[in-house]
1. One of 1, 2 was used to compute relative contact order in percent (Cα under 8 Å, 6 or more apart), and the answer was 18. Which one was it?
2. Looking at structures 1, 2, which one was distance in nm of label points 7 Å out along Cα→Cβ at positions 45 and 133 calculated from, given that it came out as 2.2?
3. For mean count of other Cβ atoms within 10 Å over residues 5-12, find whichever of 1, 2 sits highest and give me its label.
4. Using the calculated result 1.0 for distance in nm of label points 7 Å out along Cα→Cβ at positions 29 and 85, pick out the matching structure from 1, 2.
5. Comparing Cα Rg over 2.2 N^0.38 Å across structures 1, 2, which is largest?
6. Can you tell which of 1, 2 yields 0.60 when FRET efficiency 1/(1 + (r/R0)^6) of positions 61 and 109 (r between Cβ atoms, R0 = 25 Å, to 0.05) is derived from it?
Structure 1
Amino acid sequence: MRVPNHIGIIPDGNRRWSINRGMTKDKGYDHGLDPGLELFKLCKEAGVQEITYYGFTTDNTKRPKIQTNAFTKACVDAVKMLSKEDASLLVVGNSKSPKFPKELNEYTTRRDFGSGGIKVNFLVNYGWHWDLENLFIGGEGLKKGKENIINKIYSSDISRVDLIIRWGGRRRLSGFLPVQSIYSDFYVIDEFWPDFKANHFHEALRWYNKQDVTLGG
């Protein structure tokens, strides 16, 4: 089976999962922690070289405070969980904003934990407009070629994404890494993220294996 080098993860549906169980919207985020760790281990076993988790966006911070506190805490807990694994960790997002959790400042430069190995990126307080803002300062970034564009975006240490998997049934990217996802295959799982099952991942890999990856050629 052809395994993607880099998988992007959009773990959506936490709020809807909570509502369906008679809970308030903020309660679903903690239930996404164990799925994230299980998926990391599955990716490692399959030979995936890099994973990017979509934590929360700058737009998400417009939600009620009880929700923003909940998903921010979940992101902090998730990164700390992954720091106990063999992983090369990087958190990417607007760390100058007060919405960025100070507990993750130490991860904004890539750090190896355990034996390192698989690259794990976490998008926290991330916005596509923030990521690309240097490209539009005087337009210089757009005039000097592809390599210069890649070097000028804030997420430049994240490689091109081969496969994006989104839970929760929505058919949209929601601003996920616009440069790196330009040729990504996009697989949608209808179940909510807290209902993650290993078979979701295996089905996505089987689907990806059947795709004609040409990168435009």
Structure 2
Amino acid sequence: MERFDRKKHWENIYQNKDLQEVSWYQPVPETSLDFIEQFKLSKSAKIIDVGGGDSLLVDHLIDLGYQDIAVLDISEMAIDKAKKRLGVLANKVKWIIADAAGFKPDCVYDFWHDRAAFHFLTEEEDISNYLNTAQQNLSKNGVLIIGTFSPQGPSKCSGIEIKQYSEGSMTEKLKCYFDKIRCVEVNHQTPFDTIQSFVFCSFKKK
């Protein structure tokens, strides 16, 4: 059977939908910003937003004065939209076009953030590759944040299957690589006035 072409799928999504027309749109990514505040990140901390695409977290990080930000997405179209939105501020960001499952970083990060990219990895090989890369490329005192749909959330997003996680199942999946710090459950209101249930967990390297 032909392997699903993730990149083609996401290029098509971003080609045909504006930012306010996607379910994950958040004017203010409060949960992510709360985690950043909790860990008192230095303004010079190396931050990567995996699957960040055209989302607005990068805008808020720039506004807060963070100086070393990378945004990764599989979709070149998503990144082009973010660059256009930011204008000259886009020069403050390192933009990476890559599949999260096959990403090969060229540096070590202090803060690895992933809101709703990880749950699109449904094959065990892709999941293991992702987690191994995150573990190898996170600094000694670095923090990993992952947000996914919970068991009460959708089983599909943008027309494709996702993998739901609870606090327990996410902790179990990451236990070979990371120790859990804390988890929170979040109800995200979409632009279509529906509610999606997420679980966000923070981890540190073993």
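1. Source structure: 2.
2. Details: 1: 4.2; 2: 2.2.
Clearly, the read-out refers to 2.
3. Details: 1: 22.9; 2: 15.0.
Greatest value across 1, 2: structure 1.
4. Working: 1: 2.0; 2: 1.0.
This figure was derived from 2.
5. Values: 1: 1.00; 2: 0.95.
Top value of Cα Rg over 2.2 N^0.38 Å goes to structure 1.
6. Answer for the origin of the read-out: 1.
None of the figures in this text is laboratory data; all of them are computed from the coordinates on show. All values reported here derive from a predicted model rather than from experimental measurement. Cβ atoms are built from the backbone, for glycine too; each structure is taken alone.
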